[in-house]
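Right after this note come the structures.
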Structure P
Amino acid sequence: MNALEDLLLQFYASVADREKGAAYIQEKPERFKELFALACSPKETRAHIVAAWVLEKYSLNRFEVLANNLNSFLKGVADQKHESKRRPMMKLLFHYCKNKKRRAALTSAQIDTIVAACFDYMLEAKKAAALAFAMKTLHFFRTHEDWIEEELQAYIAQRLPNSSAGFQSVVRQIS
């Protein structure tokens, strides 16, 4: 194990610990690539999970670090299966895509990757936050291909009758 992983293992899910991790990367930007690799890896160890939390906190105000590594980030988002890694990765993707200029700069292949990842998260997510971010991100790309809006509406129609208040709120946001 290395110094960054040792540090990450000292952190918990608290906002304060995530901020400490982000501050560490801010002070030592040469460690960003290592943090990024840990977060984007499909591995599910505690260090990898905490890395995803720290990446989220660090990158939310520095989207250029994602833009510079966008294809690797998109692959990392798509590769996640652990719920505790899915939420921060999809949250980052949502906030990245929320910006119209960044969306306009995406290639068709990148949008295809995003759409596939969003549908995967929607079908596999067990927790509401990852599902909500996936649906809201997918909403940005609903006109990319004809079938996307149709599949999104079919998914909503299937889930809505037995859904939680949180799910209903997301549906209202994107309708």
Structure Q
Amino acid sequence: MEHLLEYQDYLLAYRLRALIGGRLRPGAPPLSLPGYAARRLRRQALARGLAVGSAGRGALREVERLTDELSFGLWHDPVETVALLRHVVAAGGCVALESEAAFASELLTRGERHRAGPEAVALLASYYLGLVRASAACLDAEAFDRLRGALDPARARLPLVVDAAPVAADDA
């Protein structure tokens, strides 16, 4: 289940980045689940190689490129989330981050909202916006710990609602 939630994290981050636009706009269509999995496994292997010292030249750059492409850590790494918020401020704001209703309306498809139902959509929007809010408070360690501590148990109850992106020829 965690791997599917990670793919959902990716798709929602992809949609948010596309909505914000500018330098954050993804340069390619969203990856299908198999395409995401292949890139995620590649990133993991490269990172493991870096950790044990067996990675070749350019491995760190490739890990960074894949991290950016996959929006890896965007929701869960406060440094990544704060960097996103700086782009949001520079862009003049982002309606999807203004409320749970706006998040659901802007980042979930009509079919996803319908299939999940109001309670699941509310939980999903509350969770992801809570991660953003907690990261915004990361300079205050006490506030960050309190906000994240309240959110972490919700991950196990998150519904899977996003529709997978279609498989593209360059997904592998």
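A short reminder: the numbers here are calculations on the coordinates, not readings from a lab. The shown structure was predicted, so the numbers you read here are calculated from the model rather than taken from an experiment. Cβ atoms are built from the backbone, for glycine too; each structure is taken alone.
Structure data summary
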| item | result |
| --- | --- |
| Read-out helix-only ellipticity at 222 nm (-39500 (n - 2.57) for each DSSP H run of 4 or more, over all residues; to 500), computed value -23000, structure in P, Q | P |
| For 2.1 (distance in nm of label points 7 Å out along Cα→Cβ at positions 39 and 79, calculated) the corresponding structure among P, Q | Q |
| Structure responsible for 4, 17, 32, 27, 13, 6, 1, with P(r) over Cα pairs in 5 Å bins from 0, in percent, for residues 47-110 alone calculated and labels P, Q on offer | P |
| Structures P, Q, by relative contact order in percent (Cα under 8 Å, 6 or more apart): label with the highest value | Q |
| Read-out distance in nm of label points 7 Å out along Cα→Cβ at positions 15 and 151, computed value 1.7, structure in P, Q | Q |
| Winner on distance in nm of label points 7 Å out along Cα→Cβ at positions 7 and 159 once structures P, Q are ranked, highest first | P |
| Comparison of P, Q - label where distance in nm of label points 7 Å out along Cα→Cβ at positions 103 and 127 is highest | P |
